[in-house]
Structure P
Amino acid sequence: MNFNIITLGCKVNQYESQAMSEMLINNGFTKSTDDKKADITIINTCTVTAVSDSKNRKIIRKTRRNNPDGVIVLTGCMPQAFPDRISDFEDCDIVIGNKQRGLLIPTINDFFATHKQIINILPHENKGGDFEKMSVDYFSGHTRAFIKIEDGCDMFCTYCIIPYSRGRVRSKSLEDIKAEIETISKNGYKEVVLVGINLSAYGKGTEDNLADAVDVVCSVEGIERVRLGSFEPEMMTDELIKRFSSQNKFCPQFHLSLQSGCDATLKRMHRHYNSKEYMALVNSLRENFENASITTDVMVGFPGETEEEFKKSLDFVKSVKFSKVHVFPYSRRKGSVADKMDNQIDAKTKEERSKIMIKETEIDRIEFMNSQIGLVESVLVERLRHGGYFEGYTKNYTPVHIFTDKDITGKIVEVKITSVENDYCIGKLN
C-alpha cells in the first residue's frame, strides 16, 4: 500500500511530515510514485491564518476529486484548533489531532477494518504535557535537516490561535536530541536547523535552555553547522547570545520575529517587548557575531493601526536594516482576540501599506547583499541547477550561485563572493 503526504505551513510541519513518512515506511508502506494519486494521502495542515484554512479546504477537495477511491488522512493544526468544524472533515476518512500522530498506523488499520470515518482529536493539557515522541533518521530532499526540539506557545498574541492548535510549551530532552542528531550525522547531514513553535522558550519549566540544546548538537561529530529557526525576542538573553557565539559551528543567522515597529501596536498585539528592547537585542547580536544576518516578519494593517503608527513601524524597520523582511497584511482569524477588535483596517489600505513596506525594506536587502561582495565565506552546496550553476548558502544564509566544472553538491566549500544579481550572490571557488 502506498502513500503521499501534502505538507502546508512551517518547518515544524515539514519535520512532522518527515517523521510520519518514516513511520509509514518502517511499517511496510511505500511512497507513491504519483504525486496526485495514492492509496493513502495525508494532508498535514496549517491554520495560522484564515487564508491557510481556505487553502486546506481546497486541497482536501482537490485530493478527493483526483483520487476518489483513496483514503484521506487529515492532521495538523486545523483539526486540532477547530475540532467541532465537522463540515471541513466531510471528504476525509481519518482525522487525527496533533497529539494522535503516534497512533497513525493503528488508526489506518482500524479504518480498513471498518471503512467508517474516524475522528480522533484530543485537547491539549492546560499546562505543558509530554513532548510528542517523534524522530527522523533523514530529511528527504534536503541537504540540511530540520529537527523539532520544542512545541507549543504560552504567549497568546491577540492575532494568533497557535496556542490552541499546538498547546503549551514543552521540549524534547537533551538526550533525545543528541540521539537524533547522531543518527542524522551518520546519514551524511552536515547542517542541522533547530525548529519549534516558540523555539526560544526551549527548556521552559526545566533546568535546560536553548543554549544547552545548541551545545549538545554542536558536540556531535560530523555536524559542521547548527542554525536556529524563527524565534521570539523576549526570551533571548545576553547569556544565551554569549553561549551561542562561543560555538564555532553556530550560524550567525537570526530570524527575529518583530511584527511591528510601533510600541502601541505591539501592545495591542500582546507582544512581550517594545521597539527599544528589540533594537538592544539586534545590537547585541551584531556585537557578538561577525557579519550576522538578521531577518524578520512585519505585519501591516493590524486593527487600529493609524497612519502615524504605520509610519513609526516603517521608520523603525528601516533603522534596523534587516537583511530580509517578510511583509504581510493582517488577516482576521476567528477565535482570536484581534478578530473582535474595533477599527479593522480595510483591504485596500493594508495592500498599500504592504507595498510601501516591501519597497523600503528591499533597499536594505540590496544593501546587505552588496556588503557581502569581496568576502570569503563557506557555502553548503545544495544542488546543481539547470542553468549550469551550483546553488548554496553561506553561514549567514546568503544565497550563492557558483559556476564550476567540479561536482560540489552536498559539500561545504570556500567561496569568494564577487557580485550580486537579483536576490543572490555570485561566487567563485576560493
Structure Q
Amino acid sequence: MSSVKDKIPAYDSLVVPYHLAQGAVAAAKYKFPARKMTVIGVTGTNGKTTTCFMIWKMLNSAGRKAGLMTTVAWGVDRLHKQVEHMTTVDANTLNRRIDAIARKGAKYLVLEVTSHALVQNRIMGVPIDIAVMTNVTHEHLDYHKTFENYRDAKRRLFKKANFGVVNADDESGIWFMQDVDNYITYGIKHGQLRATGVRLSASGVKYACGDIKLNKKACNIRADKMNIEVNIPGQFNVYNSLAAACVGLRLGLTEKQITDGLADLEEVEGRMNKVDVGQDFTAIVDYAHTPDAFLKVFGSVCAPKPKTGRRTKRVITVTGGAGRRDESTRAERGKIAAKYSDVLIITEDDSRDEDPEEIAKEFIKGAEEAGMVEGKNVVFEPDRKTAIERAVRLARADDLVLILGKGHEKTILRKDGAHAFEDLKVTKKAIEKLLK
C-alpha cells in the first residue's frame, strides 16, 4: 500500500508553500513565543537528543532556567514524554509547546532540529541564537535523495544563527563554518576545544579539555582546563559533551558550572540505557538505527568478532528496519551488526505498510555477506516482543544483549496503525520472567 506521497511526483517540493504558510500562521498565532528566550538549536545525524539533554541539564544546574524540546521529551522542570514519531513536531504543536515553556519562565530553549523540519519551515519565526552541529552521515536519503541535499538542509539552521558550534572532526564541519560569521569548533583530533586523555568505561567517559583563548570579534571565549565526566558510555558522548561545553562557554558559564552540569545528567531515555534487574548478563537498549550509529554503539561496548568466530562473552543483537525509511542502508546495517554480533535476531521496527519479512531479507543479506548463516546465527522473528524474549533466553553469564532501533519510543507502527510498545519495558519484563 503506497502513501499519497509515493504516488505524486515531486510531492515534497509541491507541499513547501503549504509548510511555509503553516509555519508562519503557527508562529503568529502564538505571538512568536521563541523570541522571549535564547534559543539553542541542535542538528546532526546522531547525538542530537543527548547533546540537547546535556545542554538543558547544564543550564538548569547553573541556575539558568531552560526549556527542552527533543525526540524524547519536552518541558522545563517537569518533562513530558514525546509520543510523536518525529523529532521536531509540526509547526502548530511546536509553537504551542514553546509558548508553554516560555510561560513557565524559561529564559533558554534547547531545541532539537531535524533536516525535515528545516526544509519544511517548521521553525519559521524561531530565532536561533546558537546553532550546534553534532555530525552528518547518510540518513533520510529516501526524503532528501542525495547526501548533499541532506547536509545542506541541516546547514539552514546555521544560516539562521548568530553563533555556531561545529564538530571539527566531521568532514562536513567546514560547510557549517561557512554559514555563520562567528563560531567555535570542538573535537578529539581537531578543534579549538579539544578532548585529551579520553578514558572510556562501561559507566561513562572522562577526559580533559580547555586552555583556550578565542579573541575573534563576537567570540571572546576563554577557558581554563576542565576535567569532564559524563555518566553515559561511548566515545560519541565525548563529542556530545564537548558540544554542550562549547554552548556553556558561549553563554558565559564558568568551568565549574559546565563540569558540574554535565556530571549531573544520569541518563537519557533510550540512549545506551542499561536494563539491570539482577541478571548475570548485560542488556542495553539504544535508539541506534543508522549505519554510523550502529558503528558507534557497537564500537563503544564490544570488539568485532575474532576471525575464529568464537569468544567467551557473546553479543546477541535484536534490531530491524523501519518501513519507508532509509531502505538503501538496510543491508549495510545487517553487515555491521553481523560483524560485531555472535547471534543476530532481525525483527519488526515501525514497518508501516511494508512487509516486515521483506525488510528483514535485506538485513539478512548484509549479515550473510559478513559471514553469518540464516537459520544458524542470524534469524528473522516477526514479533519484536518475542524477538527480545528470545535474545534474553539465549543470554549466558557475561553475555551482552543489545536491543537497537526504537530506544525511547512508546509505540510501534504497523500496517493497521500504532500499537503500544516500549523496548525498555519489554526487555525488563523479559529478564524478570527469566529470573523467576
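Computed from the coordinates by the stated procedures, all read-outs in this text should not be read as laboratory data. Note that the coordinates shown come from a computational prediction; the quantities given were computed from them, not determined experimentally. Cβ atoms are built from the backbone, for glycine too; each structure is taken alone.
Quick look at the numbers
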| item | result |
| --- | --- |
| Ranking P, Q by mean count of other Cβ atoms within 10 Å over residues 52-59, the structure that comes out highest | Q |
| Mean count of other Cβ atoms within 10 Å over residues 316-323 from the coordinates reads 18.8; which among P, Q | P |
| Given 16.1 for mean count of other Cβ atoms within 10 Å over residues 60-67, calculated: source structure among P, Q | P |
| Read-out Kirkwood radius over Cα pairs in Å, computed value 23.1, structure in P, Q | P |
| Origin of the derived value 10 (relative contact order in percent (Cα under 8 Å, 6 or more apart); candidates P, Q) | P |
